[in-house]
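Read the figures in this text as sums done on the coordinates, not as results from a lab. This one's a predicted model, so the numbers in the text were calculated from it and none came from an experiment.
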Structure P
């Protein structure tokens, strides 16, 4: 299973109300997004897109993120979202992590899912020598 397959985009109000695993934004969520951002940024760079991100910590349940860390977290997301084309309806990056809603948490991970899908589509559309034009007789 790839890191993209682990992203959570279906949190609901009931998840928050019932304090389910999806309803609480924890170190596991921060680490999952950090890993996905790193993966997507690498894919983008391999394909010639200019994107710069800054590595973050490996989050633990004892950590209390500070404003600077959360700003870097969202700046990395903005960097990958701004580096490549996006699908229609791709959410915007939340302005900050203060009072993060379940919808904003879904948006953070949906952005990454959508950019990965775009990269998959771009790669699927490549023309390879010998398959479409090379050697064809007009």
Structure Q
């Protein structure tokens, strides 16, 4: 995985040195002060910026009945359910930090940037000055 950057309020993400547009911008969830990113961002990041792979990404599934997104990446299976502060990593439920919850906003699923990064074993950084969240490549 390359370094991946998102800026709060921007519809661009940077993967490695390339910029890509996503259809909706990351934002800060007021209740938890956590960065939430759209599931589309996750697909692009896992696919390394390959738009075609991201659009047909078999690594991400959505259950509309339970409102659960499941992501298979880095040898792990990670699930987030809208409205829940629990995520599961390889069927082991874990409470996410700061009371953050995955949520549906404007008909899109948003998941916590930091929680996903930690589940994937990626270093997560935050630059408060530029409002940028970063996954650092290993």
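Overview of values
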item	result
Answer label among P, Q for the case where helix-only ellipticity at 222 nm (-39500 (n - 2.57) for each DSSP H run of 4 or more, over all residues; to 500), calculated from the coordinates, equals -3500	Q
Origin of the value 29, where relative contact order in percent (Cα under 8 Å, 6 or more apart) was derived from one of P, Q	P
Label whose coordinates, when Kirkwood radius over Cα pairs in Å is calculated, return 16.4 (choices P, Q)	P
